[in-house]
Structure I
């Protein structure tokens, strides 16, 4: 069996080199597979790769990661393609675990969680806890925690930074390039419509860097909301929990103007629930509301804009791209 690995380098060289080294180490441990490593230099300088044998693709001007991955898919020749983010890294037994998983399960898509590295700062660990909690991320919390069972799943349990897809399933399919974030949700729903079976495997985890500060983390959550909103607007792909934070925010603001005492009761109830879900780490008490608010803001803004309710003079894509560049420069 052959696995094609795709990594997009967006300029975070220290993390990128660590990702490649972890790939090389994991591939050395599991030699029963053949490997094709594809590295996309997305608008950054191309340089030699000493730690791993890889095919290099150079994109002159930086494009969205979805477009860069689509470019890599043109060169894939394995039976499976594996997507890894450039700021994530693998345990050394990763492909050995994948070997067991794929042998025991007849599925077409396999993904595992991305967890916070042990050496991370207090804030990074705190943000990782928020993402891994059901109160913080709902069903998507499986993407950030190993405390769940292996099971067949839908796109809510899978994430692109750590995802295997059988190549046969990708025929005539690719990532939607005009999505600001969450392009895997669109693709995975297309795969599900083709009756492809998906497996969530918590043993197949990777370590993934968390945002280093509050501003960058809030923008990340806002991006997640925008990506989900685009999926809702473009393909009507939604479940009630995708809209729940936005609906609750709208209901609270509306009630605040119509009947303030009820709004006060709602706010008190929210604080009590938030306190309950923050008992293990009181820092979560302050971070949970920010996650709820910025996700709701992203979904609402995106759904309204991409449903053509915004004035055409407002270029949301341009605004988001500028904010994304600013956010990325803070993470280097």
Structure II
């Protein structure tokens, strides 16, 4: 028995998945209220800051320069330029934008310090312990809310309806699996970061110019290693898989459809990031920024819906390929 090419199942279609995802969100536009609400919270609510502690950290980094090599001192100066922007803009509320399951937020990356109503209220947290606890609580809350958001988008994308009773009944289990997946992500990222930090720091001790090359190489290697995690959460919401099964299945499906999936991920990233450049045009203290907030909410939710459609297509394609392979092997055994 030979498998003819015209008998093979149709692989996932990138553009069809994107179109279907955005069509689904257009029909269920209420789902954009999740990212819209989070952005308004980060924008207008009192900003929780740790300005004093960040400034102390910058001063400590500066004190290390006297005992460092010229190459390492050059790297510290570059990092300090980044850190100088943080004390004024950093807001602990951005911890509510959790990963990998969470509600998307435009303001979490913009870090505004002005609103159309004037400057927001700034609350300086008295200790790092309180800031850390607030960050953990916000992150857990973001994951729990993200579980509902992802479930609603998955239903809209795959079933063309949002069944709120079913969504609320599944919410505790989904949130628990999302929290477990976040811990798995933390473990993976911690291992990658520790390895990369040791590598870059070791190279920087010899040459600052070589350390920049090491950073680029490590970034490329880390992206390659973390690429299969793109669909790590989708199995929880599409197939009701446990967290670790969802992670492994996402990686397996990505490797099976590597070229098409790479194209899909690249298209989604370019779409979302390209539109983000457009959303940043209005000043943060203008009401025109509301258009950007809504636009980001719609585009990011549409991209999420498209990813669920594409993931479901990958699952169905893999199942058909597996059934075809089993039939082929069974037929060969019969002939023998």
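All of the numbers you see were taken from the coordinates with simple rules; none came from a lab. Computed from a predicted structure; not experimentally measured. Cβ atoms are built from the backbone, for glycine too; each structure is taken alone.
Listing for the model above:
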{"quantity": "Computed 3.1 for distance in nm of label points 7 Å out along Cα→Cβ at positions 253 and 277 - originating structure among I, II", "calculated": "II"}
{"quantity": "Structure from which -0.27, -0.48, -1.00, -1.39 was derived, log10 I(q)/I(0) by the Debye sum over Cα atoms at q = 0.06, 0.08, 0.12, 0.15 Å⁻¹, options I, II", "calculated": "II"}
{"quantity": "Relative contact order in percent (Cα under 8 Å, 6 or more apart) from the coordinates reads 30; which among I, II", "calculated": "II"}
{"quantity": "Given 3.6 for distance in nm of label points 7 Å out along Cα→Cβ at positions 21 and 53, calculated: source structure among I, II", "calculated": "II"}
{"quantity": "Origin of the derived value -24500 (helix-only ellipticity at 222 nm (-39500 (n - 2.57) for each DSSP H run of 4 or more, over all residues; to 500); candidates I, II)", "calculated": "II"}
